[in-house]
Structure P
Amino acid sequence: MLLYNVTINIDDSVHDQWLNWMQDKHIPEVLATGKFSSARMVKVLVVEDMGGSTYAIQYATDSKATLEKYYQEDAPRLREEGARLFGDKMLAFRTELEVLSEFWPNNN
């Protein structure tokens, strides 16, 4: 499994609008591509020197090939709306993470 991680710093002046857009529109649209099995949105608790708030959104996918299809078929359209709505008030960077193993406590 791979995680497509998008880390975003959002300016306080558009924070609430952006957060609603992410949760109500953007993340559901990314999932609707059928290329991801789940998404998780987390808030980064470290205070950035640049100000604003930072979040990471992690989308789970089955393979690098599926992620490449997302990049080719869907990403440009989905990224464009965020750039149009929030412009320089939003700074994003993307990473690909390979899940090697997962652990949970034993509840015996």
Structure Q
Amino acid sequence: MATDPLSVVFAALADPTRRAILARLAHGQVTVNELAEPFELSLPAVSKHLKVLERAGLISRGREAQWRPCRLEAASLRPAADWVDDYRQFWDISLDRLDAHLDRVRDRSDGEPGDQAG
């Protein structure tokens, strides 16, 4: 199993249930029972997902009397977002180059004799 922080975060994000849990926590902290409601999973199964998210630093769990709130730790997503952003920049540059090339091709074809209907 990977141990570098970025791999741990991406492994945690690989599961759709865990991504849905993070999306729910983006709206505010909730209990494990509240997190489990929309899923057809047992509480122990949800708890396993929470452990993976907690190990990745993506959530934290507190204790307030008998209430155990879970909260999103969004700052832990920054390294993954930065990594993805590097590739977004690559694609932006590549698509800009393609757009410029297509503009040049269009300009050349517009100026060729015999292409105009008359």
Structure R
Amino acid sequence: MHTGSCHCGAVAFRVDGTIDRVIECNCSHCQRKGMLLWFVPRDALQVEKGDETLSEYRFNKHVIQHLFCPTCGCQPFGRGVGPTGQAMAAINVRCVEDVDLETIERVPFDGRSR
């Protein structure tokens, strides 16, 4: 079980799973924010605090809920549906506590071309 939050702590979450690799997307959104995304089934994510305050941003095909704290602007996770139709959460591992980013495999994803 991992814990994480936005920068100011208004949004806090727990997520179950093993962070073995992350997606490093080069789309206009992820690249600007420096996102490193770990995709998990949606029920693996439990928002402990602040779910009702999250602001939402959608772009391109408008299928992913990019969720961010309205106070500090940090985007700890998003919600969407995977290619198989399964409800998913995209966890920004930069918002997960006690993660050594140097030890996690980064998988490039060409979101810019989609």
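Hey, helix-only ellipticity at 222 nm (-39500 (n - 2.57) for each DSSP H run of 4 or more, over all residues; to 500) derived from one of P, Q, R reads -9000; which structure?
Values: P: -9000; Q: -19000; R: -1000.
Derived from P, not from the others.
For structures P, Q, R, calculate Kirkwood radius over Cα pairs in Å and state which one comes out highest. Walk me through the numbers on the way to the answer.
Details: P: 14.9; Q: 17.7; R: 14.2.
Largest one: structure Q.
Identify the structure, out of P, Q, R, from whose coordinates semi-axes √(5λ) of the Cα gyration tensor in Å, for residues 19-82 alone was calculated to give 19, 14, 11.
On the way: P: 23, 13, 12; Q: 19, 14, 11; R: 18, 16, 12.
Clearly, the read-out refers to Q.
Suppose relative contact order in percent (Cα under 8 Å, 6 or more apart) works out to 34; of P, Q, R, which structure was it derived from?
Details: P: 45; Q: 23; R: 34.
The value was obtained from structure R.
Determine which structure produced the value 3.8 for distance in nm of label points 7 Å out along Cα→Cβ at positions 3 and 67, calculated from the coordinates; the candidates are P, Q, R.
Working: P: 1.2; Q: 3.8; R: 1.9.
It must be structure Q, since only it matches.
Coordinate-derived values only; no laboratory data. Since the model is a prediction, treat every value here as computed from it, not as a measurement. Cβ atoms are built from the backbone, for glycine too; each structure is taken alone.
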